[in-house]
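S.K.: Structures incoming, each one as structure tokens.
Derivation of every value follows stated rules applied to the coordinates shown; laboratory data play no part. What you see is a predicted model, and the numbers here were worked out from it, not measured in a lab. Cβ atoms are built from the backbone, for glycine too; each structure is taken alone.
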Structure I
Amino acid sequence: MRAVVTDLSVPRYLLTAATRRPGLLLSLRDDLPEPTPPAAPGWVRVRPELAGICGSDVGVARAKSSLVLSAFYTARHQILGHEIVGVTDEGERVVVDPIVSCVHRGFPLCRSCADGFPYVCERFDEPGVTGCRAPSLGFDATLGGGWGESLIAHESQLHPIGDLPSHRAVLAEPASIALHAALHWKRRGDRAVVIGPGPIGLLVIAALRRLHPSLDITAIGPGAFSAPYASKAGADRTLPPGPGVVETLATLHGGRVIRPRLTKIPLLEQGVDVVLDCVGLASTIDLALHVLRPTGLLVLVGAAGKQPVDWSLVWNRQLTVQGTVNFGPEPALGGRHTMTQAVEWLSDPSHPVDDLVTHVYGLPEWRTALTTAAAGPRASAVKVTLRPNPGLPLIT
């Protein structure tokens, strides 16, 4: 089997962290055995049509992942790729929910799984019958991942898609992430800000617009590249990041600008109701806290990391900071699975995602694909994908 394999040995990881050269950790192999199904019922083989490149994949390749979270990702060898549209051995086209929780590992349900939150399972680091030492497919070579010609998934992880176009179907996993994030906000007010109109941010905007048609949505992102995408996704406007955001929002919505001493960013009194930060840098978190109204909500959708942030406004304005990860059964959807809803939206031609897949590469071009995904707008890229099985036709 051909696949791009990650070798997370400590010397390779430390050298990659020092040099940021992904070729030290990743390599294309042609001699791998296909993953073996676990000795349990319900496991099937899937051959990927397309697999997306996520920010977390770039983080792994460049050794920038959170060291704290490494406790949950203990496999030395990984086949990345958890945004997957593929075909089963029976010929059914599916998208894959990559989460591997207690029910898949053969364990009695932990408290999180029993409470309906399998996406934060408390046994993510225990392989069980699967042999998978990671929270999901795409982070352990045992079951495989989307950057290989074959992977193993449980039938409960598969969502049939019929003839849904491949460039829309490959967005099912990030669209589910985005919808899950958007559902954290139980609408209180009329104004939202989404920071970071990359793939996840654009899908968050589309989800907010679908859930709340009358909502005023401001996207915040650098440069001119993202603005047309944000507008098509449903944003009312796109603003460049920085202190000017506060002034502009005050002018638009009639808020007051308050200026602390010796700080660059002023405060927006009568601010926005919710901010979804899809970047997760100290600067974006800080900006979010400065534009939220008292009792507002900040949803951290961006990648995890260690950030020096002044949290004084969380206390002073009684803000709520909500983390979000993965997806699954949604209380806000009556227990319906996020991916079920996402597939339904993606099947609607009016859902504005047609232009998000900007690049498709074959496995031999994985280095170029990673570089393009990491560059984002600098490479005119939104969602970059790999095509592991060129013999499988892409559905248009």
Structure II
Amino acid sequence: MRVVVIGSGIVGAGAAYHLSRRGAAVTVVDAGCQGGATRAGAGIVCPWVDHPEDDDWYHLTREGARAYPALVEELGEDIGYAKVGALLVAEDPVDLEPVRALLRRRHAAAPEMGDVVDVDTPTELFPPLSDGLSALLVPGAARVDGCSVRDALLRAAVARGAEVRTGVATLTPDGRVLLHRADDTGEGTRWSPAAAGAPADEGEHTSWRQAAPLSAAPAPVTPASPEALRLTDEGVPVEADAVIVAAGAWTGEVCRPLGVELPVFPRRGQILHATMEGVDTAWWPIILPRTGPYLLGFPDSRVVVGATVEDVGFSPRVTMGGLDEVIEAGLRVAPGLFSATVTETRVGLRPVYAPGRALIGPLTDRVVVATGLSAYGLTAGPFTGGIAAALALGEAPPLDITPYAPPRIGL
């Protein structure tokens, strides 16, 4: 069976991987658009603290986290995955009680989170933290390197015969794929959805992390760059029996020729990477305050701090204001990072489906869509790609997709 996957982020790479394992002939199309979310993801895998009032969202992220150990074994290479635990921190211990109750309620169905315990001196686990913070340790939480995961998935797919092509894929009204050359900037053609409306807040105000945008500036409700899709040629047909659209925040534009308006929007996140020379940060736990920022350590004395939560349309830029927000909030939680060296900044456009949850399911008999993971792409991306692969092959998915399914065209 021939399947085209539009999008080479972590969801598209996951789909290609699972398709190739089942013997499908896979073509992945990579447009090279700036602002892809995978590269800018911090890499937190700790689903049990979020979506307390939305079991469907939670089940998707929980299963995504649960699938990682087997995926690591299958890939057989280092993807930056490590169970380092997560410290939930707050200045007032009373603020930890709601999440403690949530974890207690979810533990029986998710024992992989480990036994949650109080930590009297969190600075012993994450030395730069502010003194006097109260903390809960969730030992089952893990961190992962998003780029390493995506690249490993694509390498494994290519090793089984998958092809990765650079260019812009568009759909015809009947679901055929046309491949266009990238524009002359060398960065791939960029486009923005013209669908009106603002993204929902996804209930993030009730989740432990990323409770609200850091910026106090008003958020625009329409894309910042409403240009039409710029194409340099008429396109070359790519033969396919099925198509998976995993184009992240650009998914709505890709699917528009089918006659459907999918309100998928970009939500910008800026993060920074810093190094602490001579300090072993590889096994530091993830730090999750009640509201941003999060912090986590990686090998090579690296600490990641992020992220902004900005509804500014298709504007994949690192800004002075965004970095100021991240740095100020990060130092408030971990003043010991004051002398750390800022080595890199990253920005990504997280795909948000306006109705709230992820968007996964068939649009037509031959086109499947998989996007809308927002801040949980690295947690649930490979698993979501597996769901899309099963749907494209006519198999039963590993999770009931009814809560995430788009409206079927023509029905």
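S.K.: Given 27, 16, 15 as the derived value for semi-axes √(5λ) of the Cα gyration tensor in Å, for residues 162-321 alone, which of the supplied structures I, II does it correspond to? Before the final figure, lay out the partial values.
M.R.: Details: I: 27, 16, 15; II: 35, 21, 15.
It traces back to I.
S.K.: Among the shown structures I, II, from which was the value 18 of relative contact order in percent (Cα under 8 Å, 6 or more apart) calculated? Kindly include the intermediate steps, with their values, before the conclusion.
M.R.: Values: I: 18; II: 25.
The correct label is I.
S.K.: Could you figure out which one of I, II the value 3.0 for distance in nm of label points 7 Å out along Cα→Cβ at positions 234 and 250 was computed from?
M.R.: Values: I: 3.0; II: 2.3.
Source structure for this number: I.
S.K.: So, one more: Between I, II, which one scores greatest on FRET efficiency 1/(1 + (r/R0)^6) of positions 330 and 378 (r between Cβ atoms, R0 = 30 Å, to 0.05)? Can you show the working numbers first?
M.R.: Values: I: 0.30; II: 0.95.
Max of FRET efficiency 1/(1 + (r/R0)^6) of positions 330 and 378 (r between Cβ atoms, R0 = 30 Å, to 0.05): II.
S.K.: Same structure again: With FRET efficiency 1/(1 + (r/R0)^6) of positions 26 and 314 (r between Cβ atoms, R0 = 30 Å, to 0.05) computed per structure, which member of I, II shows the largest figure? Each step should come with its number before you reach the end.
M.R.: On the way: I: 0.20; II: 0.60.
Top value of FRET efficiency 1/(1 + (r/R0)^6) of positions 26 and 314 (r between Cβ atoms, R0 = 30 Å, to 0.05), among I, II, belongs to structure II.
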